Each structure stands twice: as structure tokens, then as C-alpha cells.
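Below, each structure is written out as C-alpha cells.
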Structure P
Amino acid sequence: MRRYIATLFLLALAVCGPLHAQLPLRTGLPEPSPHPRLFLGKGEEDALVKAISRDNILGSVDSVIMSYCDSMLSTPVLHRVMTGRRLLSTSREAVKRIFYLSYGYRIHGNPSYAKRAIDEMKAVCSFRDWNPYHFLDVGEMALAVGIGYDWLYDLISPEEKELFKEAMTEKAFTPSKDEDLAWFYDSAINWNQVCNAGLTVGAIAFFDEMPFESGRITTRAIGTIHLPLDGAYSPEGCYAEGYSYWGYGTSFQILMAAALESAFGTDCGILEGKDGFLNSSRFMMMMSTPALQSYNFGDCSPGATAQYMQAWMALRHGDVSVLRPEVDIMKKKSFSSFTDERLLPFFMICGARLSGEGYDLDNLPSPEENFFECGGTTPIYIYRSGWGDPGDTYFAIKGGKASSSHSHCDAGAFFFESDGIGWAVDLGTQNYNSLESLGLDIWNTKQQSDRWKVYRTGPFSHNIITINGKVPEVDSFLGIGRTWKEEGMKGAELPLGLFYMNDLDTFYRKATLDENNDLFIRDSLVNGSGESLIRWQMCTEADPSIQPDGSIVLESGTHSRVLSISALPGYGEQSPLEAVPYSEDAVSGNDYDAPNPGKHIVGFSFRLPPDGRINVLVSLRKIR
């Protein structure tokens, strides 16, 4: 173990190279700045107060935070409440309460906020544990207590400091030494980012009281955080786990970097050369739709939320356009809806710095990009026609592998929004505890897993084809081939044969929009040795009606489109197309599946004989 710790310290020496002359041998890290040392240093409050007074956006967000702080003064302190196997809701509420209240005291000077934050810290530090069996709960609780301890340090009594130190040691630092509990150190998913960030913030807060233990925690985080930085982002910035998990993993990654920088004057090199991470600001900018939905592939929920960590990205890049879509979401969805955003004070810190550089957050420039494409674990292609109208067109299509973290069985699925209507959508995820509590093994990603029986996760609700009612090959990786970015043709082609390799010899999907932004899906299939019943399916929020000619009309308000299928010429002798249209509510009939009100599955079924070939064109045209 001593050799292991020594190795970590040497690693810290290496990554913090230019500062080696300042490094005390006891930790291998620079001496931290005085309290408060996390995110907002001593004396920086005045600049934030001035920014609030001159910037409408910051003033509105500050009002949300202060309203929440006032409401907390008459609310009971937190209790240790488990939801299934998780304490996570309690940990997240602790972050929100302690961060907001500490902010309220530092920026507005009300001692009642500080007292209440300390009371919350005393409450959570008296819990028997922070549920290390689900270490995200520990990571977030360590973040909460670390922020409160650092920001309110001068107001905390010696007895309280001892309580908080013992709790951080016993409930966070000690469990992190257990390799079975702290498996996240070897992972490349959001767990690594969240747990390492929370532990690092806790360690920096208590650095003076326990420098060796805090140094151990911090240097181990520095030594392992490269795994998600290298593995979760494509070079172009695509975050493999999707929209919601960028909001989680990347937010905590930013907190870790910001904590190191504010305390030590350096991020110790953790972001050096991590272009994919920094490029992810462009990815996230493109992931919300004109109608304020999200491109919610995988275990992500529909509906865009303000990804306010883009403010830090804007500071880092010097390009504030990445923040513009998030500010638009804030304004259009009303600021009061963001009281659930537990890291909102961090937005205020970054926003104030942008304001200090002369930016008006209420009048940021719009992005110039209309296209985004990436490779990596989850390849995607996105087109957006504009940035100013909620009726603008948005189209996306994805590849990937179903068995990767938080993925669904949906390679080749597309998403299409226009006129403010989700013509082709993804149902998103289902509450994990609702499935776990029934004994479903939803985290097993093998071919026969319970995960693929869940309607929203498995293949039968996604905008793909299914064959003979079977689950496609979940371990097959599908990339994106050709792409088009011209006015008359926007879209991508994907080779999907491996996804269906037990039934088809080849399968190519070409999905494009024309100059009118009508959608065309060309599926070219060569069957294997058995007969295949093909089900071409699409999930929509429009109301469908099957027409006598076999087409399907989709209507939403005053807008309507027609979904139709036809055969195209192709290489070799083509099998005849005898397609049967269908329309059904998006339900599975299983008791464990969540309802999907207002959503429908529409499409066409047809048979393909052994060794048969067919090219089908499915179009979704606006009815003019």
C-alpha cells in the first residue's frame, strides 16, 4: 500500500511539473490557498454582487437561489432516506441545500443561511453512513460537505469541525480504499467523474486538517480521471452516454478541474490534451432541439434542461455562443424551474466572470453551426436548420453498441422534429428503481438480459426495424458511413448488417432530408437463409390514421405529414414488396413498463424470402 501511495504522489509531481519547487513532500501537491478555496476565493464576492446588479440573467438566477434559501429556513433538516438501493436523492438534496445556503451567506450576508447550512451538514454527518454500496451517493455527499466546510469555515465551531472531519474520513475517504466499493476508479463512465470530483472537493476542503489522507484522495483522482476523459468522449466531443449524462458526468468533471485550479492554481494537467472533453461543448450545444426537447438517445429523458456548465466551457474556449441555447432555455422555461439544479451557484460564479469580461448574458450570439457528426462509442449525425425559430427542423441519427454504458437497443434509430412537433421521437429512460424493485436485472447488458425486455430500453419502441420479433445483436458496434451536408441533401448512411447478422446478410440505412426538409429513409436489405418478417417502426407524438392507399397520415394541431413506403430498384433481382401498415399505442402490455401517453408506434410490416433482396423507401412528407 505504501508503494501504491508513493506512486500516486509521484504521479501528482509529474502532472503538476512546473510547480515542483512548491511541492511539499508530505502530499506531492502544492499548498492550497486559504479558505474559502473552492471555486470562489476570498474577496471575489464583490465582483459577483456587481455582476448580479448589471446582468438580467444573473439577477434572475440569483433570485431563484435566494427564494430557495428562504424556503429552507422553515423546512426540517435532511434525514437518511433510501430509495431502493440508493441514498442519491438525499445526497443531491444535501448538495443543493448546502451549496445554495452557503452561496446565500457569502453573496448576501444573511447569517441565517450559514447557520442553516451548518445544521444540514451536522444532520448528514450524523448519518450512519453515506451508502458506499452505491458510491455516487458518497461522491455527492462529500461534495456537499466539502463546499459547506470550505465556504463557511470561519463560522464553524471546533466541535463541529471535528464532527465534519470524522464524517468525511469514515463515510467517504475510508470506503474509497475498498476496491469492491470504489470500483469506479477503474471505470470510464460518469461514476468515475462524479465520485472522483466529490471526493476531490472533500479532500481539498479538509486539506489542512489531514494533508496525507487528502493528498491520497486527490492524487488518486488525478491518476484515474483520465479514463472517462479518454474513453467517454469521441475526439469530436460526443459524450457516449448521451444528453442527461453529459449534464451529470461532465458537470462533475468541470467541478473537479475548477476545484483544483482554485485551490492549487493548476488543474494538475488533467485536461491537458483532452480535446474531446473540451469539444463536447459543441456536442451539447447541438443536443437540444428548437422546440426545447432533447435528443435523448439512451438512458436520457426528453425535454431540454439548461446545461449551465456551458458557462465554464465558454470561459475556457472564449466562445460564448455555446451558452446561448442554455440561456434561451432558462428564459423560455422560466427561471423558477431551475431550483432542482443543485449546482446553480457554480453558474453564477462563471456567469459573473463572463459579465466581468463584458458579455451580456441576455444578448449572447447564436451559434453558427448547423451540422455535427462524431465517431467514438456512440457515433451520431445531427442537422439543425436554424437557431431562432421553435419550428426549425432538427434531424439526428445514431450508431453505437447496445451493450455500452446506458445505451438502448437502437442502432440506426433516427430523431426528427419540425414545426415544433416530434414526428419521430425516443421515449427515453424509465425510472431505474421502478424496475430494480421488481427484480429486473437491467444493468446486465448480455443478449438475454432483462434490460432488453423493458419496452423503452429494448428494440420494440425505437425507430429501427425488427426481424421476427427478436432482439438484435447487442454487442455489435455500428458506425456511420457517408454523410451529406448540402441544402438539397442532409443526412447519413449507416451499415447495420452486424446488428441483424443472425437474420440478414447485409443492411444499409440511408436517412436524408431534401431541400424542403422532408425525410426519406432508404433501407437496403439482403436476407439470410430463413424467411424474415420485417417490422419497420417509428415512434411519434403525432396522431396517426391509416389511409386506404396504405399510407399513414400523422397530424398534430394544424400540421400534418404522410408516411408512405415504396420499393426501389436495386442490385440483383428484387423481392416484391407487400407492406402492411400498422398503428398502435406505445405500450407493451408488461406490468413493469411505464405508460407512454400520447405516443404511438407506426410503420409497415413485410416478409422477405430466404436470400431475398429489397430496397424500400419510407418517406415522411409534409402535406401542403
Structure Q
Amino acid sequence: MNIIERIQHGVVDAVKTLYGADITPESITMNSTRKEFEGDYTVVVFPYAKVARKKPEQIGEEVGAQLVEQVAEISGYNVIKGFLNLSVSDDFWVQFLDRIAGQDNYGRQAPNGQKVMVEFSSPNTNKPLHLGHIRNILLGWSTAQILEAAGYEVVKVQVVNDRGIAICKSMLAWQRFGEGATPASTGTKGDHFVGEYYVRFEQEFQKEYDAWQASTAGQQALQQFLADEKAVKKAEKALAEARKKAKNEAARQGETYTEEAHTLERYFFKNIYKNTYFNEYSELGQAAKAMLLKWEAGDEEVMQLWKQMNAWVYEGFDETYDKLGVSFDKLYFESDTYLLGRDAVKQGLEKGVFYEKEDGSVWIDLTDAKLDHKLVLRKDGTSVYITQDIGTAQERYKDFGVDKMVYVVADEQDYHFQVLFETLRRLGAPYADGLFHLSYGMVDLPTGKMKSREGTVVDADDLIAEVVAEAKNNAEERDTLSDLNAEAQQEIMRQVGLAALKFFIIKVQPQKRMTFDPKESVDMQGQTGPYVQNAYVRIQSVLRKAGEQDLSAASAYKKLETAERDLIAQLYAFPALIAEAAEAYDPSSVANFSYDLAKSYHRFYHDYSILNAETKAAKAFRIKLSKAVAHSLKLALELLGIEVPSRM
């Protein structure tokens, strides 16, 4: 029984003894004591005023006195209104530190017999990984590491979206404009190489579309739209909202907003008619669609080109994943999974889970779950995305027999996963209660300076290079690595730069939209990865200077300083925090724990002498405490995917 459970049971006994009332440990509201008050844990006693028929202050005094008498670990208490602040004895903290000081993996929990799958990244093979993927990847990897530390067996997977019209656009552009070029012949990373042809297709298509807009056919389409009052009214409403967003974005970026770019005619051609033109009039569109049909028919030439271009992309993806330090246990490809799920729908139709319309399409009615009617099979028998996801979930269960599945996908897909999970429950999936959508908000940048060669998004590789460059600038300004050779310096700057990137993104609660600032991320004094790394490096410096020490004298250290108690209490909470982060699928709590622990240690280091402590016992104790803090900092950073450098 840990100290929190001991206190809870003590409060249960006290309320029963003093007031004759029965309460449960789970009903007790209990938190860490706020820094401005004396104590380690605070119990809220307001709820017992009714049964005790006394003021909260008096209840606090009575319960506190009984806890000091009955719970050996409680050394004192104070009452602030209805809050009972309890102090844990120094002897308890000293014994606890002695138990964990030599445990390199303190915080990791024993296997719990459950298996969980985490799906993350899941890119398209027509473009490089970008800033949005980075948040996805870092959240997915960190969640997987935390779940593993909490005792789960973890399987890391991704679904590669390697088929469809977007991929055919890249292939067609390379056929027409590539002139046999390859990543090797151009010195271009494979995913960037293919992404350039996706952009080239869009550029060529836009030229074609611009010319068509000025043609007689284009103007006729516009006039037909303008004659439809209902359609125009709807478009004007949407256009007003688009103008508002464009003005706000221009102001944020320090750019000039121009009304000419947001006319009704431009809105019509860009937002209303573009897909119609692509599908019905565009020569490039027809060619891309024809290529997709050939792919679906297994045309040998198209399949060979598809395999070659995807191979280039995978090589590029692997390089980026390697930079980020992530890997997967299994890759699922949409080209293999897009036909899955149809048998499940047919079986569900027989069981009454789905219903069939007169046109032959199959649907599910989820209105009783406050969702909607959802299409699961088109009238021609082909799948939609939800069908594929049903089949893929079943396939994964066959492959790994997992108890839980976590999908790391942006919040724009919230509704999709509500529908998917509810559908799988109704199909009786054995893992249905373990489904979770780790939904996350978008990532913005403070400026547009880091835009990729596409001119629209921030490539992951560019962002990684930027934060490493910022780390290099920071190190050169501080001149702390000049005694190392160039290779060693570069390795440390890589570790610091990636720590800056990872920590800055992970520290934000996933559901929140965020702005990533490369310069702010490497600040050695802010809430950053390098700040936490620096605490670990500082401890290693202390331990190197201390050398081999007999720390047995630490047992004679009896009176703890407040800063020492605070550090040990933080260490005590670490395993429970990992368990809570795993249950909530929220890596930000581990990031914030590591920052708080680093901040406490930096303050302790500044205020108290370690190697020149006033007594031999104090020196031994503080070295032992420093070691324990280092172990927990290293594990916390490891759970975030962050390495610890030897120097900074």
C-alpha cells in the first residue's frame, strides 16, 4: 500500500470513528499540497461537514490529529479553511529514496498481460512527411513508449496510403515531364522527388484550368452558376467566411490582404467547379483517372511505375523516420486493405447491423447513438473508407490479438472514428471497448519562412534541419562545446535540436491547436527539451566530479530540506503519473513532469551545496538524490523519444 492509499484508508477510519459515517477511499478528494503551503498531500474535508455537523476547519483539525496518531508516516498537519494539509515524515522519504536510488528503470511497471496497438503517421506516397505528420508521429511514438512503460505489450503500426488518384497524379507527371530522372540522378531525397511531380501535376493542371476559365465553355459555366440565386447566396455566405479567415491570416503573417483574390468568380472556379472540371473536361484529369483504372486492372506497365515511385518514397520516409528515431512493427498498405471489410458488411447485413437501400447500397443507422446514417457499401458493391477501416481492424486483430487499438489521427476525423468505433461495437468486435482515437489539433508556425519547395506546407526534413541549426546557433553563442571535435559537436547539436522539436510539440495537450516556434523551442531557460536535458547533464557533471563514493553515510541524514522533500515527492509520484498518462493516452503529462522535476533540481542545485555539503551524510544523501533524479529524468525523456547528451 503506497502513502496515498495509507492516507485514504486513514481518512476512511477517521470519518467512521469520529462521525460514524461510511465513506470509500475512492470518494476522497486528495491532491499534492500547493507550494505556498506547508505539507505534502492535501485532503479536502468540505464533503464531511454534513455528516459531522461541524465547520470544515474543525473537521480538518480532528481528522488531522487522528491521522498523525494512527498513520505512522504522517508527521504533522495544518488546516487552511476546508483543506487538511498533511506532512509525511522525513524518515519515510529517506527510506523511499534508499529503495529507488539504484534503480535505473524506476517508474517502469511489470507486464500487465494486455496488448495494445498504436497506429500513427500513416502518410500518402505522393508527398514528403510534413509538419502535421511530425506531431502525429511524435504523439504516436511517445504514447507507445508510455504504454510499454506502464506494462503493456505494444505493437506499432501505420497504414500507408499508397493508392488512389493523388498517387496517379505524381506518376502521370513523372511520365510526361520526368524525362527519365530519378532521385539518384538529381540528388533528391526520394519522397521529395516524387512530391515535386505531384506539385508539377497541380501546376500543369492549374495552367490548363486557368485557360479553360477564360474560354467560352468556362464563361458559360460561370454564367449558369450566377443565374442560380440559391447557389449564389450559399456561395456568398461561404465566401464571406473565407474572406474573414484570409484577412486574419494575412494580419498574422504580416502580409497584405487583397480583395481581388477573393471575388465570387474566383471562389466559384476554385471551390465549386474545380472537381467538376477535373472529372469532366480536363485532359490531365482524364489521363490520371485512366491511369487509376489501369492500376485497378493490374496493368503491367502502370504497376511497374507505381512500385518504382513508391519505392523511392519509402526510402525517403525511412530516412525521415530514422532522423526522428521511430520505427514500426508492421506496415499495412491501403493497396492491400482497400478491398477488406466487404465480407464483414455482408455478415452484418445478415445479422441486421446494416440495412440495404433500394439501389443496392448498404448503410448503418447510428441515429440512436446521436450520429447519423452512414454508407458502408456503394450500390456497385465497392467500399468506402469506413468499410476499409472495419476490415483493417479485423485483420489487425487476426494478426496480433490486441486488447486495445489506438488511432493517432487529426481532429478533423473525429466523426469518422465515432462512426467506426460504434460500428465495430455493433458488429461485436472483441476489442471494441479498447478502441481510442487520439485526436490532435493542427500545428501552426509563427511565420511562413520555413515553407517547403512545394510552397504550401512545411516539410518534416526542413523542420528537423531548422531546429538543429537553431541548436547550433545557441551552442555557438554560449561557446560550451568548442573543446570537442566537429563530429562530437554535431551529434550533441542533433540531440539538442531534436529534443527541442519533440518536447515543444509533445508538451501541449494533444487536443489543443498549437504554434511551433523553432527559436523558442531551444531556449535553455524556458519550458523546453534542452532545459530538461541540461538538468540531466548537470547531474552527470556532479557525479563525474564526485567520482566513486561510499554513500552509506546517507543513512545518517535525518532532517530534510524543503527542496529535498519536494524532489523526493516528485520522484515518488512518477510511476503513478506514467500509469495515468498511459490510461489517458496523453504524453504531455510526462513532458510536464520532466520539466517540473528539472526545474526543481536546478533550483536545488543553485540553493544547496552537494559536493561541499556541510556534513558527510548530507553529501552522500544529495549525491544519492541526484542519481535518482537523473534516472527519472532519463526515463521521462526516453518516453518522449528524446536522447540525453553527454555535454551541452
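Any read-out appearing in this document is the output of simple, stated calculations on the displayed coordinates, not a laboratory observation. Just so we're clear, the structure is a prediction, and the values are computed from it rather than from any experiment. Cβ atoms are built from the backbone, for glycine too; each structure is taken alone.
When semi-axes √(5λ) of the Cα gyration tensor in Å is computed across structures P, Q, the figure 54, 33, 24 traces back to Q.
Between structures P, Q, the greatest calculated value of relative contact order in percent (Cα under 8 Å, 6 or more apart) is seen in Q. helix-only ellipticity at 222 nm (-39500 (n - 2.57) for each DSSP H run of 4 or more, over all residues; to 500) was computed and gave -18500; which structure, P, Q, did it come from? The read-out comes from structure Q. Which one of P, Q has semi-axes √(5λ) of the Cα gyration tensor in Å, for residues 202-313 alone, as calculated from the coordinates, equal to 30, 14, 12? Only structure P yields this read-out. Where does the value 5.5 come from, among P, Q, when distance in nm of label points 7 Å out along Cα→Cβ at positions 42 and 194 is the thing being computed? Considering all the candidates, the number was obtained from Q.
Match the computed value 0.20 of FRET efficiency 1/(1 + (r/R0)^6) of positions 378 and 562 (r between Cβ atoms, R0 = 25 Å, to 0.05) to one of the structures P, Q, and report its label. Going through each structure in turn, the value belongs to P.
When P(r) over Cα pairs in 5 Å bins from 0, in percent, for residues 34-137 alone is computed across structures P, Q, the figure 2, 12, 19, 20, 17, 14, 9, 5, 2, 0 traces back to P. Supply the structure label, taken from P, Q, corresponding to distance in nm of label points 7 Å out along Cα→Cβ at positions 58 and 226 with the calculated value 3.7. Source structure for this number: P.
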